[in-house]
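What follows is a set of structures for review.
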Structure P
């Protein structure tokens, strides 16, 4: 009996405090044993076949996982709940948005179940025990639900957090032609600007070493912002995320605000573009050495 209780505790510890009946059966529990634990309060029903273990003071992840477990294997968080789980939007929904591939899923109070036949592996991200739709697929589902500004805001935040992938968005547009939301998402994607140059930071770091410059901190926190390259003692920052290499106009505006904040707090900012690094590397080195020398003086 104690071994079975330990098995419940171990499973719950991996799953934010929730377990499914089918998992308990697979672990060796009988229906009678589950019933006794429900009666004693060790298992607290949340949905049909899903329980909180010991208490209902669950974190958001526990409540999300409970909704997924209730909808069966293959269920994933979608829409604004996927965006919220990724930290890209807040969710004010009164119910969980869960996507279930195929079949005729059972309905549960407090869960909005969306059936789909077009959820491919590349559109699902596993975050521990919680599966959710990718940024690109989430953008499509949000575009279908509206309004467009929420999609734009989510993609802007994805760019800031460096989880944005324009190629994934184009793949989703190609894969789901004719679906609801596709026209809206295509218009948003068309307004994103050039493809991000994800190699610019690596190229600039190689440049720093090749030119014998002191090595900086990379992606370092400074005040409310993250600096691409920071020489903390000299209070110098090099920023490589210009519009041509960044991908989203709104994120470009965010970087401008960051540059203004840094300058206002006595931090010298050296902007570095892919074009200038390629065509005027000596000028980039001169500007950077000048900034470092001025700050050290």
Structure Q
């Protein structure tokens, strides 16, 4: 990953757009929608950068664009010159706007048309009222933090809010009912929910062959304990703040007490096996130990059939 994905706050800040034409006007309009104070110019002088948070060049002579790029980078001001990656210190992604939910898609400048096509596919999947779901859930942020100081407990409540009936009500235009449902979820939440261990198969290896359920669990886990044979592409499906614990080549003795301890600490844990743990019989030791400790667990095969074992509190 060459470029660091970031979102820049330009509200009430000065932004320079150099150039005249449709592309420059579109860039200026996007900056205005973000609350920036836009300065337009057709010719570049260094003084135009005074107080700028960002600069964009489009529809201007090459020499003007080169001068803009050099001066902005010398001052540490983020600069983008449209269709000239060599003059950019940042690139502009294709954007799916469901404000306050914003999705950005980028090819790193290699294939902007592909980024736009991917953006179009994502946009078709996301209902326009998804923005209201984000806004309604956001209105409870401070209240939720005060009620549930534990970040894991908050995240689990938010997952239920945003995947269940509350979100469906808001999407249907019933915002008041949706907000009430979110409050019920919040008020009924446990401050310290019990831990659970998912014994998950990574499947044949490539990330796109992981089952849908395994994919979701990897994205929800607080801790992932994994075999050395699990590919980096599969591990990339984890949440960015999840703890990854790699095991040695012969992990059987090491993993079982670790899983019991992690479950007892109240986390949502994925024990990620290379291949299918159900078919290989490698779940026998962990399931016996977890059952003996009273911990909740579930076995999720790497391919095909539904879970082969389940234990709940």
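Given a value of -12000 for helix-only ellipticity at 222 nm (-39500 (n - 2.57) for each DSSP H run of 4 or more, over all residues; to 500), calculated from one of P, Q, which structure does it belong to?
Numbers: P: -14000; Q: -12000.
The structure behind it is Q.
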Of the structures labelled P, Q, which one yields 6, 23, 23, 19, 16, 10, 3, 0 when P(r) over Cα pairs in 10 Å bins from 0, in percent is computed from its coordinates? P
Where does the value 18.9 come from, among P, Q, when mean count of other Cβ atoms within 10 Å over residues 130-137 is the thing being computed? Q
Comparing mean count of other Cβ atoms within 10 Å over residues 50-57 across structures P, Q, which is largest? Q
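FYI, it's all coordinate maths here, none of it is from the lab. Model, not experiment: these values are computed from the prediction. Cβ atoms are built from the backbone, for glycine too; each structure is taken alone.
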